[in-house]
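Participant: Scrolling down, you'll hit the structures one after another.
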Structure 1
């Protein structure tokens, strides 16, 4: 059996002795150790997280990961910007890893998975006026018939969902509550 990236918590007063005994036991049992990863501290890095056990325990992302995630997420929000499927999959992989520690955010990934699986799917943030204009140029099959003046929505596109809710009619589109985009 191979064990990697193990986290052991000890009382601070007993940590030096218990940590030493733990390492000796692992060596005696032949458990492979990554010596460069061993840390005995109240603040440490573990499987990509910064953990702090001094005072109120907390976990956070290291600055480099936080910056990379911010840049990738902002690229998705920029109007008119396109993101290739490979970049979206990399972002999804990182976000899946992140949401193992922040499970309450996992449902928000659904739209990214849908976008990743559909080769021609994209997101548009529309205000109330743009939604009304869009409803006016939609066919009964929810296809855009004419170019919109107030947004960059093009003829031939099809409206599939609004805010993760499937939309089948113009009436449904206009009946949804508008929450700023």
Structure 2
């Protein structure tokens, strides 16, 4: 199933808030407090950015929130993805990597050189990345930099299969 990925528009706010409600219920067992108004007020770049994947009918099926951050250890600007959700029917179709790639490009366009964010241990292992446990439940803190970051940013808009191949090749090159 092909997806288009782009920053959220005001007209997407209700559908994005509905996706977010599903995310909160599935992940935390609670509804959460994000409303369409919250996404419009804060999620169009004022407080954070919202990236949305849409199906062939133009309906939002996945969402990620992100913001610019700074790595004081390396003196570098980058981006952070604290939360991402794909509707169950769209999982394992590559929509997550397409969201990450679109965010990598947006971060690079703002002068950033890395992305970081949480992943479950299973997802992190599947992506063959390294990290450490953090948080109140098991997650891996994933850090995409160097060739992996560039492969994501360079290939934003590519199909999930192309992204997966190119990111894997970049990972092998980075780790020798």
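Participant: State the single structure among 1, 2 that was used to calculate Kirkwood radius over Cα pairs in Å, for residues 77-156 alone, giving 12.9.
Facilitator: Values: 1: 14.7; 2: 12.9.
It was calculated from structure 2.
Participant: Now a separate question. Of the structures 1, 2, report the one carrying the highest value of distance in nm of label points 7 Å out along Cα→Cβ at positions 53 and 141.
Facilitator: Greatest value across 1, 2: structure 1.
Participant: Moving on to the next point. If distance in nm of label points 7 Å out along Cα→Cβ at positions 37 and 69 comes out at 3.0 when worked out from the coordinates, which of 1, 2 was used?
Facilitator: Working: 1: 2.1; 2: 3.0.
Going label by label, the one that fits is 2.
Participant: Let me ask something else. Matching task: 73 is the computed value of percent of Cα pairs over 18 Å apart. Pick the structure from 1, 2. Before the final figure, lay out each step's value.
Facilitator: Numbers: 1: 73; 2: 61.
Comparing all candidates, it corresponds to 1.
Participant: Comparing 1, 2, where is FRET efficiency 1/(1 + (r/R0)^6) of positions 21 and 109 (r between Cβ atoms, R0 = 25 Å, to 0.05) highest?
Facilitator: Going through 1, 2 one by one, FRET efficiency 1/(1 + (r/R0)^6) of positions 21 and 109 (r between Cβ atoms, R0 = 25 Å, to 0.05) peaks for structure 2.
Participant: Same structure again: Can you spot which of 1, 2 the value 10 was calculated from, given it is relative contact order in percent (Cα under 8 Å, 6 or more apart)?
Facilitator: 1
No value in this document is a laboratory result; all are computed from the given coordinates. Computed from a predicted structure; not experimentally measured. Cβ atoms are built from the backbone, for glycine too; each structure is taken alone.
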